[in-house]
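Down below are the structures I want you to see.
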Structure P
Amino acid sequence: MEAGVSDSLVVDTFRMHLADIADVDLSQLHALSIAVGWPHRAEDWRFLLDIGRGFAALDEIDRVLGSAMWFPHGDDFATIGMVITSPRLQTNGAAQWLMRKLIAGEFGTRRLRLNATRAAYRLYLSLGFLPRASVHQCQGDARPLPDAPPIPAGLTLRELSPAHLDQIAALDAPAFGAVRRLHLARLFEQSVSYGLFRGQSLRAFSMCRRFGRGHVVGPVVAHSDEEAIAVVHPHVIAHADTFLRLDTHFKTGAFANFVQQCGLPVFDTVTTMTLGEHADYGSGEDGQAMVFTLASQSMG
């Protein structure tokens, strides 16, 4: 990890300094993401601030010109997100300064994962991150299938309750690569969630919550395409003819085809990158469940 990164940066004719992002006015952070075309509502920012940590870059009169956040998942793993610089600073090294400051003082020995936009990809390569997988941001006006997909034989579909959180976390951990029970609990509070059960054993789950222009489906964890489809389609029905989004590593196969058929074409692609870990989404080795959709690009 890098040390000795300055707390300030001179850009053009002014100097930027860092502040704890928790101390920055929410409306300024929201304005920053709007300026770069990101869909986050003020409420989405508030949720991320509640569960994450990070910095904001301020100019000499305390205008917010940049942000960088991280989200701890236990003591040995974290995801990075909300790395934003205002358009006027995007060619002046501000994002690299923010990231170097974050890496120098925040993570300890944690494994790191992030999802890089095309514009930020080279920056993260320069910091030692390695590309692992593509993430396909699929979105549009939801269109339920004329015939509901069949529930896999021997399984039952039920809406989930807080009593299922332990099972959700246990199913999720090997698929995600880290224990994130606290984050799942917070997501659950904001979501409508469905699960597939064999008897009393949870085989797959999905969550759907308000986000950005409409709703987002994620995370979705399942053992097969058919299970993932079964827990996602109820959300498509619930949000028919309204804006729905999901972020998936699956570009081909039954699940990817289902997403397209539901009116959610690929809108953009980002790259999952890691430092100190090998992310292996979607492998399904040894009968383990797989992450079919991310909770968000910031949280993984």
Structure Q
Amino acid sequence: MQFPYLILTAIIASLAVMQINHRVASPMLSILDRWLRWLVFAFGGAQICIGFKLIDRPYWVLVLVLIIVWFLGETMLNWLRIHALSVSPMPLFPRYEVNEDGDEWPIQPRLLKLREWLRGQGFKQVQALKAEIGPGIYLRVSMYQSTDAHTRVQVTFIPQASGAITVCLAAMSMTTDGERYITDNLYVPFAGFYPAHWFVERTPWRRSLRRLLARHHVRLGQAKATLEPWTVDPLTDVNASQQELDRVNTELGFLHHPPERDDLGKITHEGRYRVWKEIWMLNYLGRAMRYE
């Protein structure tokens, strides 16, 4: 197959992946689509320059230059997004409330299967929560707990601009020493700091709840942790955790102090760099920064 046809194939594949992802909102498909678009931009752009004799340079030089152009363009857009987030009224650690609307679980076959699997493993729903992150835009959370109350599973539904919904999962356990173990697959950049007694492992590639729970139990076994049953209700625990995260990240320089946020924004320059770096890692490698 000639090289121009390979580029055309990549363009068609990118369009197909993009259309599919509008419906399923898969972080993994998003990564694939980003790589396809980057490669199409670099190799396709270089092919156009050579074919129309726009630039008299070797093909590999043009490809390299266009790769750098894409990187710089994405960097500028990401910095603008980070700045917009920093100065916007959108809370970084929103306050949750009990969701009494009855819409905590979207009616979609793939998501209903997830709920049935949880029930089949003996998990019972203990509370449904929601947090407003923008005018009329809510994060919806459904909290499940194991029969021995040693493990909680947080199911978070993140709305997308296309109307699709991405589901993110987190398994959480507390020890008798007050340590908190969290294993999640969140793909949203955090890049901040966790309290010293939190042990967080974030693996965006692990989309299966079964595998996520298995990994969580392996971590607990490796730590030889003695677990404490959950007694505090999820709403109280989540909001207390949000306040603690805000405090820790302010003390460690990721966030400006509250009196300074109106003038300087919420995130410090050091914090913005950390967010920028994690955006690249998540968007193209599906990896989060190490938090342990």
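Structure notes:
- Between structures P, Q, the calculation of distance in nm of label points 7 Å out along Cα→Cβ at positions 26 and 250 yields its largest number for Q.
- Computed over structures P, Q, relative contact order in percent (Cα under 8 Å, 6 or more apart) reaches its largest value in P.
- Which of P, Q yields -8000 [helix-only ellipticity at 222 nm (-39500 (n - 2.57) for each DSSP H run of 4 or more, over all residues; to 500), calculated]: P
- Label whose coordinates, when Rg and Dmax of the Cα atoms in Å is calculated, return 19.5, 67 (choices P, Q): P
- Comparison of P, Q - label where FRET efficiency 1/(1 + (r/R0)^6) of positions 130 and 178 (r between Cβ atoms, R0 = 30 Å, to 0.05) is highest: P
- Among P, Q, which structure scores highest (criterion: distance in nm of label points 7 Å out along Cα→Cβ at positions 114 and 226): P
A short reminder: the numbers here are calculations on the coordinates, not readings from a lab. A quick note: this is a predicted structure, and the numbers were derived from the prediction, not measured. Cβ atoms are built from the backbone, for glycine too; each structure is taken alone.
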